[in-house]
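Some structures are shown below for you to check.
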Structure P
Amino acid sequence: MRAIVSRNYGTPDVLSIEEVATPVPGAGELLVRNHASVVTAAMCHARSGSPFSTRLYFGLRRPKWPILGTVFSGEVEAIGSAVTRFRAGDRVSGVNVTDFGAHAEYVVVGEDGVVVPTPANLTHPEAAAVFDGSVTALPFLRDTAGLGAGQSILVNGASGAVGTAAVQLAKYYGATVTAVCSTGNVALARSLGADTVIDYTADDFTLRRDAYDVIFDTVASSSFGRSRRALKRGGIYLTTEPTPPIFAQMLWTSRIGSRRAAVTLTGLAKPAVMTENIRFIAELASSGRFAPVIGRTFAMEQGAEAHRLVDSGRKTGSAVITLAA
């Protein structure tokens, strides 16, 4: 099979397409012919080995997993002898956050892994986009923030994969949503249900006072210190960037003060929990209450170009890569 491979850390130029062995499913596994995946900021960090702290997980000197990619969407090609819930030909989608491998024409996933039937109303690229930022946004909003009806939330970076998911999920939970994005994405944020949209090129949300129950910084472009005064008493600041300062702030704000800071390590969730999460998201997508946002679609041969787009920080929605024909 063909796969997008990075055997050394570096710029997107380290990526190449190689012929590699097609994985063989074990007794309790599925072999999925993969049609679509996404390039995320986390995968770009894994490719570049930067910041250096990422190498503690991805490998100190070179990548442990040359084939990156977490989200997949395709059809079951073959099943192991012990598989009972799926059969060949089933359309399935899922997430593999442990050993990756989704930037390839085939991927193996355990029947008890993070895999669900693909919603019938979604194409493979749409399914990959639906399960992109939502697997991060859902635990932050539902579990960490406990977001509910009548609360107010500001989503910073509302046009990215996590941001577009957060806006939609926040509306589902009944919150009043303020979206922060660039001028060119104002219409997109409104179309996803945002009640108010702030163009960050013209307005600074951190200058507001006691305005929001939740601030979700999906792009880590602000900080708890800068955003604190925009939170209401009892409010919480969420960031997707797990840095030493935010861990320290989590500790002291849990004991002192009326406003909290938090980060959630969504990639460390147990498979059963993540499976329930994507099943819930699939139900929302099936009913039309959650829509995929694809900023751009790339052919497999354009993998480096997709990484450059994500590296630029100017990605809208998901950067989707199409794989098997």
Structure Q
Amino acid sequence: MNYTIVGILLMIIMLLYFKVANRFNIIDKPNERSSHTEITLRGGGIIFWFSAFLYFVQNSQTNYFFFAGITLVSLVSFWDDIQNLSNKIRIAVHFIAITLIFFNLGLFSLFPLWGIMITYILAIGLINAYNFMDGINGITGLYTFVVMGSLLYVNNNIQLFSNNDFIKYPIIASLVFLFFNYRKKAKCFAGDVGSIAIAFWIIYLVLQLILRTNSLIWLLFLAVYGVDSICTIIHRLYLKQNIFEAHRLHLYQVLSNEYKIPHRLVSLYYAIVQMSVSIVVIFLYQKVQDITLFGIVIIPLLLIYSGKFYLLHNKIR
């Protein structure tokens, strides 16, 4: 299908969803821990599932396991957007969906049991990290655009590992979503249905690429979100907080809420840093050892993140 037509269809779907969300009062009400202050439509990220659906109906060789998995996580996430679900139900569905793509990719025959368990933990952790980071206008759309763009570049120039359209459709969906979300006053938020669905899609692609190249460095395409999420969890454990409850301790939250930097600018910072990381990864691929490349990327990100404590200290003072 022509990409312009895909974009137009997704735009129409988004506008129709707004009518549904208004009709059924699917909204995000700000609370004391939110980074926004106005009631906004929630669940605009459903556009990512619809882009998967459009791809599915256009390609007879579509991966049914992937589509079943993204449908499962999208359904439970949309339900959670409307009515809060327990963490146990959400994690259970994530586990089932991830099992589907693991089966499809043949991981159960490729990895030992301990390797499978680690991959489960990593996949579920990345899905939830992507969801945790979805808190200000533009951050999910811009970050997704950068990650998918990086994967598309690798697919075209370094290692073919997927159908190009399978990467381009979520890129188009990101642009449509950004049109409504990357504003001073967003028309809609992604909601769990958006952040978790696109995270599931990205994880599937990254796993494909890792298996094709036998290299873990492609995990660095998610390095910025990963470092922020892991360090924030460690910080919250140190403060003896419940890590499953809402908070305002991510670096982007400190910049947005405490220092009043515009949301769109903070989102742009995150996208630029991740793009820089992706460029470094692509440029140094097979030129340095994987462990060295991880160090080159992770250490500077840890230093950047550590600046949060300096910012918080100054604010408190």
Structure R
Amino acid sequence: MKTAGIVVCCLVGALLPLWLSPSQTRIFTEMLYLSLFAISFCFLFSYLGLLSFGHNLCFGLSAYAVAIYFNWNPDGSLWIAFLIAIGVAVAASTLSGLLLMRLSGGYFALMTMAICQLAFFVASKWRAVTRGEDGLMMSTPQITIPGVSNGAVSQTVLLCWVALAVLVFGAGLLAWYLRTPLGRATILLRENESRAAFLGYDTRVVKLAAFNVSGIAAGLAGALYAIYQGFVSPVALGFGLSGDVIMMTLIGGSGSFLGPAIGAAVYTGLEDVLPGFTSHPRFVIAVIFVALVLFVPAGISGVLSRIQRCRYRQAPIQGEVPA
């Protein structure tokens, strides 16, 4: 049943850009790559039990790597760009993971913020490579899909399809990983790290593997961000984006991968709609966030799950004869 729902959502997501206007399609594309970014954060937060204030490290570094690649080779392959993003994400998550694997709780959160801020200052000052605070413009690649003739479908729709495919791949990778022995060890580590070590698991290897898988998903989201924006600046490594992904996850709910996707869609939609009603959209989003955390701690997906459980309990049992 769950697989059928996923297939239906993918089909609707693939057909939706054909019905939307170009501006609406771009907003939908933004929702897709932010959903993948939020899901990668939720993986660490919910399944490993670690709160990261610098989760955008792999996101930002991969975005810069993709921008540099297309500036060096404007006719480069889109798929090679994604491989480069994965390689950079694995390198960044491995190096940071080696420094962070002994930490937990507040120490872990503050250390992730410190590492990401270090990358932010390097990107701001290394003008020869990153153009500093002016940002790095990139040549937008020409997207081609086998079987689709050039000009038959706009580049905006093609980019949206690519973003949807990468989202499905990234979320599927994380879901598959949780079903592997390392994934089950990751959940055990969240429940009781001492017991996991007693049972013979190398907790350092388990944590490092989780960092890498989460980093790959965040790096793919960063690659999509660079291609979508055509521009990368130190903002991609700033604390603001790290705070945004935490808000998306908590708004949607961190109990499953569906929650962060819902949160990313709601957050992106609010950012697009609210400027037409108020001159302080960020303040309104902050108020909504605080209200949800206080009164709906499980997030939007938690409310939907509760409604579904209530309907299931109230449904009559098959074959039951009413009195």
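Given a computed value of 23.8 for mean count of other Cβ atoms within 10 Å over residues 41-48, which structure among P, Q, R does it belong to?
R
Could you tell me which structure in P, Q, R was used to calculate distance in nm of label points 7 Å out along Cα→Cβ at positions 169 and 257 as 1.4?
Only one of P, Q, R returns 1.4 for distance in nm of label points 7 Å out along Cα→Cβ at positions 169 and 257, namely R.
Work out Rg/Rh (Cα atoms, Kirkwood Rh) for each of structures P, Q, R, then name the structure with the largest result.
Looking at the calculated values, the largest one is R.
Quick one: relative contact order in percent (Cα under 8 Å, 6 or more apart) came out at 30 when computed from one of P, Q, R, so which one is it? Kindly include the intermediate steps, with their values, before the conclusion.
Numbers: P: 19; Q: 23; R: 30.
This figure was derived from R.
Here's another thing I want to ask about it. Where is distance in nm of label points 7 Å out along Cα→Cβ at positions 201 and 281 largest, in which of P, Q, R? Kindly include the intermediate steps, with their values, before the conclusion.
Working: P: 2.9; Q: 1.8; R: 4.2.
Result for distance in nm of label points 7 Å out along Cα→Cβ at positions 201 and 281 over P, Q, R: largest is R.
Using FRET efficiency 1/(1 + (r/R0)^6) of positions 25 and 225 (r between Cβ atoms, R0 = 25 Å, to 0.05) for the comparison, can you identify which of P, Q, R gives the largest number?
R
Computed from the coordinates by the stated procedures, all read-outs in this text should not be read as laboratory data. Quantities reported herein were computed from a predicted structural model and do not represent experimental measurements. Cβ atoms are built from the backbone, for glycine too; each structure is taken alone.
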